[in-house]
Structure I
Amino acid sequence: MPPQKEENPRLAVRRVIYEGAHDYIPKGELCIDDDIVCRAVQAKEAGFPEKCAFLQYLGLEIYTISPCYPERGKDLPAGREISWPELNKWTGDTDLFIFAVVDGPFEWGMRLLGLAEFFSLLRSPLAVKDLTEQVEKLYAYLLAKLAAEGVNGIILADDIAHQQGLFARPELLEKSFLTSYARQAEQALKAGLPVFYHSDGNYSAVLDSIVKAGFTGLQCLERAAGMDIKALREKLGEDICLWGHLDASDLEAAAEHERMQDLIAEIRLLARGRKFILGTTSGLFSGMNITVLKALYAAV
């Protein structure tokens, strides 16, 4: 069932995030590869009109926009150097719910220093403190900019885990990074924006602390990494919105009619009256079965 007529998608998605899915299930992806867009709408390039056409084709009410960063070596860029392409068009010319991705301190550390040097830095509490403070200052600037430009929600992206577990000891993450998350989540909420936490992999060892940090939702729940959405819902209760649990194996299986029906029933049960957004764990990339995904999204 589509959103009620008095609500545009932007308002309807916000209602589901805070109140739960009662009359429809919102759909959104973390990222969408340009090749997927071009193939689906038969275009040579994936500009703003083509992306809008693709979102309509797939039936998405959410669009997530990622930042473009300058090359700055091992130094954080200035806030004015970071942009989100065509942000004003997405917030001003569509009625979609627009999430903006902002990277967290762990992600910045890995990007600027590389894995080896960053993991070496983690042995120094003062160096980690300096990094998180710099990232928080940058975040505050970016958050104010995004709020002023009409963004509807924030995704704090900080990949702290791989398939088998965390990149660093839980105690280190708790002390140095999760306290930073709490301050960043608080700022977004004070600005009136829901804030979701994103990490790939299995971060269950610090999940309780991530939830206590104040996030509105979690994005990316990899069943193959031990982040099963059914178990997480039972553990976390109904206060947090869960988004993005479908993986490539789900789409492959859903090509068969019986499995498609099973998956539809499973999704409806997961969403019924709950804070839930339908999407894949990874976003949409070349090679994924978009035809099956379109049929699945239309059916639910």
Structure II
Amino acid sequence: MVHDRSLVVGLGSNLGSREAFLRAALDLLAHRHGVTVDAHSPRYETAPVGPAQPRYINAAARVRSALAPEELLAAMLDVERRLGRERRERWGARTLDLDLLWIDGTVVDTPSLTVPHPELLRREFALRPLLDVAPEAVDPRDGAPLAPALAALTPDASMMARALADGFETEILDHTADEGFVTVADDRADLFAAAAEALGALIVDPASVHIRTEVPLAITVDAEAGDDERMFAWLSEALYVLDAKRVALRRAVVLDDGPTHVRGVLFGDALDESTHAVRSALKAITWHTLDVGPRPDGRWRAQVVVDV
């Protein structure tokens, strides 16, 4: 019998809905590949390594899996693919990057996989989140604790930490005559992912949904369209897709938030009222009190009302 190994997986994203990608990756590892997620670190915003590109958010998750290291690597590559990863240049921008950073008591050295990760002790954005979830971690090659290696690195003054919660900062509007939600995210791409997830949560409790299916979602808009108009089109299409394909939603990601389009993916399961906690049937997104835009602190907020 193969027993679960304790491992740490590093996660990073600097394209599209960065925060949404990290959460979706953990769900896909768990739901599609049987990986148990025991803990995850805060998310750290960091400067990129390599060519000029947007800033990353990085995190780490302590997981357990009965998969052999090479099998887990294959699972991680599958998750990257499902979340839009395109490999075009070394150290290039990506929707998602998953790395197997550390395995408790195990060294791996094969043509396709090296564990501990060869750059682990030189990269604060990998080592710091690893120690958040495995503070007792030692180097399996010599038994040396990893914590002193972090203390020896020159601190990256540009790193900013925020909690990585189980979901976006969302308030359901069920205490007024209106039904809808208010949600907040770091940027517009994550706001669109957050709004789609909030919309799905009005219909079905996402905690009751296991990811077994994925549905592409895309809209085109005029380049001069305002943020309200883009959000209205995005959520209207999401509602149509969820209803037409009878999908219970758990996670949503935005692959590309461009001047004339938004492209993403909805992850969930075929709607089954005997197993999913159905909350309501939505008819339409409305323009009533629709309000989308950046806040004074630079984060983005959307207030949306629906017709039930």
For Rg and Dmax of the Cα atoms in Å, for residues 95-254 alone computed as 15.8, 50, the structure of I, II it came from: I
Source structure (of I, II) for Kirkwood radius over Cα pairs in Å, for residues 119-158 alone, computed value 10.3: II
Source structure (of I, II) for helix-only ellipticity at 222 nm (-39500 (n - 2.57) for each DSSP H run of 4 or more, over all residues; to 500), computed value -8500: II
Top of I, II by relative contact order in percent (Cα under 8 Å, 6 or more apart), largest first: I
At a computed 55, 39, 36 (Cα extents along the principal axes in Å), which of I, II: I
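A short reminder: the numbers here are calculations on the coordinates, not readings from a lab. This one's a predicted model, so the numbers in the text were calculated from it and none came from an experiment.
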